[in-house]
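None of the figures in this text is laboratory data; all of them are computed from the coordinates on show. These figures come from a predicted structure and were not determined experimentally. Cβ atoms are built from the backbone, for glycine too; each structure is taken alone.
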Structure 1
Amino acid sequence: MKFAKFVLFSVFTTVVSPAVFAQVSPNNPPPPAIKTQTKLSDILAENLEKSKQTEISRERREQSYAKLLEAQRYYWNASPARGQNRNTSGAALAKQALLKAVELNPNLAESYTALAELAITMPPGDVDEAIMLASIAAKLDRNNFGGHRIMARLYTFKSRLNNGALDSVFAQKAIAEWKEVARLDGRNAEAWAFLSGFYNKTNQPEARVEALRKWIASATPVDSQFYRRVMGGQENLSPESASLKLGRALLETGKTREALEIISRMVADEPENNEAVELLREAVEFGDKDGALIAVEALRQAVFANPDSPALIVLLAETQVRAGKFEDASKVLQTASEKLAASDKVSAANLQVALGDLLSKAKRTDDAIAAYQKSLILRGIENNETVTDAERDFVISVFEKMIQTYKNANRPNDVKSTIERARQILGKNDLFADRQIISFYRESGLKQEALKAVRALRGQNPDDYGTLRLEASILTENGKVDEAVALVKSLIKKKRQIP
């Protein structure tokens with residue numbers, strides 16, 4: 001009996017065809033059922049009820065097991081590699097053998113399990129029939145693993161777990177069945193993975209975390225096809241995937257310290273995992289100094305394994321700052337930039353920008369400006385040299401940082417000189433410098449200077465609606481509301497005249 005159960009599970013696999021997926025899709029609901037004939041499950045349930053008072057002889061039980069194994073052999077021979085006709089024929093023969101098995105012994109739960117699987121795999125695929133047959137198996141034997149797993153999977157389909165609004169009724173049924181699967185196999189990754197998904201959808205954070213812990217401790221399954229179909233092609237049942245989800249779940253429940261420990265280990269073991277790196281960045285932002293110290297060590301290992309990864313280097317520096325190691329952070333960025341300067345000037349320049357940001361936040365204005373200046377040099381941007389379109393976004397970003405750094409340090413003359421330098425590098429036709437000087441005047445309370453500058457700019461670009469609206473705003477700030485209204489009306493009139 002034990003041998004028959006083991007072999008059966010290895011042959012009859014619950015793989016739901018695309019046709020069945022379409023059947024339960026919320027965008028393609030099945031048509032109302034029209035009962036044209038009695039279902040097989042109804043017939044078998046009725047026969048089972050009638051047989052309760054009848055003792056099944058040993059001979060009939062043995063014959064029933066023989067038919068079960070015969071069905072298994074037919075199903076083996078019906079593999080897709082043997083062709084569609086052979087596949088259909090083998091499945092049909094397997095079904096006949098299984099029906100004979102339940103006729104000989106209506107109490108053989110495994111036969112109903114196998115019939116349930118055939119109800120899915122044989123065209124057209126009947127989800128409700130499969131559920132009914134699997135439920136018979138589970139009623140006959142509470143420990144019938146296959147029956148519970150079939151119901152768990154099919155209720156998961158019907159629940160629309162990852163496809164539209166969750167159906168709460170089928171979700172609860174799926175949860176109940178996945179719990180049974182997990183009871184029978186405590187290291188079943190699929191069960192814990194789906195339970196964590198349902199707990200997430202039904203707002204049970206603590207239960208979700210516990211399920212994810214059990215998933216991590218589970219054995220990695222060979223078959224994850226069903227899980228990928230439900231949850232998405234990029235999903236899998238590996239412990240690494242569970243660890244990532246657990247880290248996020250812990251963050252969401254406020255257990256930042258534990259989340260940092262888990263995610264840090266992931267980054268140390270798999271530094272090329274960008275999703276884990278970004279999650280660690282998020283965890284560090286929410287964590288405290290002690291938590292940051294945990295992440296620092298893991299990131300050091302990751303950077304050692306990937307010394308050319310600017311993202312990891314910057315994250316290490318940011319984490320060191322959170323841990324109170326500012327000098328270590330600036331040294332990491334400076335050293336990495338110098339090493340990359342010969343082979344990857346773009347990354348080296350980006351690291352200098354990150355160093356400038358770090359120093360600017362620490363109010364080390366001159367050091368920050370020096371780092372920003374070096375980033376421009378690494379990108380080949382020298383004084384009074386017009387940049388190409390490809391470099392423009394980078395140059396603008398750096399100059400914005402330099403201007404803001406001088407503003408924060410209350411050094412207005414340096415602000416204006418930096419804006420003029422930007423004008424020289426970007427070219428006279430670029431509006432960046434003009435907009436920056438106007439913004440500076442407005443922030444400094446120099447309303448008349450701001451108005452004069454914006455009017456000069458609009459004189460050069462009379463059809464620029466953005467500049468016109470900006471002038472109207474500055475007029476209002478200067479108390480010249482009527483002029484502002486007249487300007488807006490002229491803008492509306494121009495727009496109406498456009499064909």
Structure 2
Amino acid sequence: MVAALLAALLLPAVAGTALVVSGRGGRPSRDRLVNGYALAVAVATAVLVVVTVISRPVLDRPWIPSLGVRWHFAVDGISAPLLVLTAVLGVAVVLHARSHPPAVGSGATFHGCLLLVEFGALATFLTRDAVLFFVAFEVVLVPMWVLISRFGDAAHPGARRDASGRFVLYTVLGSTLMLVGILALVGAAGTADLSALAAGRGAGLTGTTQVVVAALLLTGLGIKVPLWPVHTWLPPAHTVAPTAGSVLLAAVLLKMGTYGIVRLVLAPLPDGFATVSPVLAVAGVIGILWGGLACLVENDLKRLVAYSSVAHMGFVALGLASGTTTGIQAALFANVAHGIVSALLFFLVGGLKDRWGSADLRTARAALREVSPRLGFVMVVGFAATLGLPGLVGFWGEFLAMFAAWSPAADRPLGLFRACAVLAVLGTGLAAAYSLRVLRTVWAGERTDPGLVDARGGELAVLAVLVVAVVALGVLPGPLLQTTIADVTAITTPGSVIR
């Protein structure tokens with residue numbers, strides 16, 4: 001099934017490039033045709049990704065023999081859920097754009113950028129070569145910048161320029177640090193093969209080298225996650241980005257950063273990661289509290305959801321920092337959970353902003369439960385999952401991350417991690433407070449004027465699938481946890497075989 005793997009990468013890459021260079025367009029009939037074409041490509045890519053995840057093929061061919069860089073792609077339990085998430089959301093953003101087309105710019109360029117972001121993300125999750133990982137990661141940044149700068153909020157061009165500029169400056173800084181760290185790791189270890197690096201567990205690298213390289217990589221990837229205090233580019237980007245851009249940014253790009261921490265730092269540099277993990281845990285917990293407090297006072301609904309992403313990524317960082325199998329399992333589950341919940345909320349909030357004309361919570365509007373019960377139900381489910389309500393997908397990752405922080409690996413400072421666990425619990429209280437604040441402001445009440453068009457068509461289909469995923473993985477977390485357990489155990493247990 002190597003052919004399916006190659007096709008899953010080439011199809012969105014070729015189709016996306018063709019759309020970007022095909023010309024401007026702008027006629028509704030042509031944009032409708034472009035959307036249908038992009039939707040067919042996204043669906044075909046999703047089918048190919050599922051086939052690849054099931055068959056688990058391996059492609060390993062020389063690329064730059066003199067440097068030891070290879071075209072090496074494979075699937076394991078850590079990457080499989082993220083591949084499926086990316087493919088499903090690739091279909092969702094194109095289907096949603098059918099009823100919510102971009103307000104400005106060419107529909108061909110817009111859909112081409114969506115497909116190119118999907119291609120870069122799939123390549124990032126599939127690659128097993130450290131240098132190729134960097135290349136694939138960087139592929140995503142240009143089309144995402146175009147989505148923010150060209151197709152963002154048409155009413156605020158200045159904010160759009162500022163947000164896209166911050167996005168570039170921060171992510172390029174993160175890329176520079178990540179590249180330096182990768183080159184140092186590859187140069188010291190003598191290989192760019194991620195499987196070999198993980199199996200070696202830092203063999204041949206001095207303790208100082210491991211710490212320095214781990215710090216470089218964590219800082220670079222932390223900017224991309226983003227973790228506190230290098231998170232300030234994210235809320236502006238989400239505020240002005242089109243709905244599809246916000247969904248891919250929160251549900252896919254942020255996951256690439258945390259996935260990179262597992263592949264490039266945690267697995268190949270266990271001793272260096274153990275040394276810097278207390279800093280990662282503290283940054284994660286501050287992000288949990290900072291994001292929750294910001295959400296309590298934020299009046300822009302899109303910006304509020306963006307700050308909630310900072311808080312949720314803090315739980316992922318805390319789980320990873322614990323160094324235990326449970327903690328890494330928690331982080332990987334929370335990664336997928338946040339991808340689903342953030343996509344649900346950004347689809348919802350983007351649709352509401354299109355209907356309202358703004359996302360300002362201070363503007364008095366009709367209660368969603370009265371004028372649009374479908375959107376109202378989705379909002380209740382989305383924010384209930386955000387606050388970590390048991391029975392929904394958001395609960396398991398957060399609960400297990402706090403559990404892991406309370407009982408971290410033996411080489412972690414117990415007192416510090418237990419303090420982080422207690423503070424993380426306070427963060428869940430903040431999440432409940434800001435979620436109830438939003439529901440009270442937007443969903444509750446008796447006001448029925450002005451009316452609001454409820455979800456239907458493609459928008460309703462996308463929201464319904466995500467709601468089902470929120471509930472299904474909340475009630476049955478076992479299959480996802482079982483998918484990742486073998487590969488996580490191989491990372492945390494010395495002597496295990498890493499595939």
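Taking distance in nm of label points 7 Å out along Cα→Cβ at positions 442 and 474 as the criterion, the largest value within structures 1, 2 is that of 2.
Taking mean count of other Cβ atoms within 10 Å over residues 138-145 as the measure, the highest value among 1, 2 is held by 2.
Among candidates 1, 2, the computation of distance in nm of label points 7 Å out along Cα→Cβ at positions 298 and 330 that gave 2.3 used structure 2. Of the structures labelled 1, 2, one was used to calculate Cα Rg over 2.2 N^0.38 Å, for residues 130-241 alone, giving 1.27. Name it. The read-out was computed on structure 2. With Kirkwood radius over Cα pairs in Å computed over the structures 1, 2, the top value is the one for 1, the highest of the group. Here the criterion is relative contact order in percent (Cα under 8 Å, 6 or more apart), and among 1, 2 the highest value is seen for 2. Upon calculation of Rg and Dmax of the Cα atoms in Å, for residues 58-273 alone from the atomic coordinates, which of the structures 1, 2 produces 19.9, 63? It traces back to 1.
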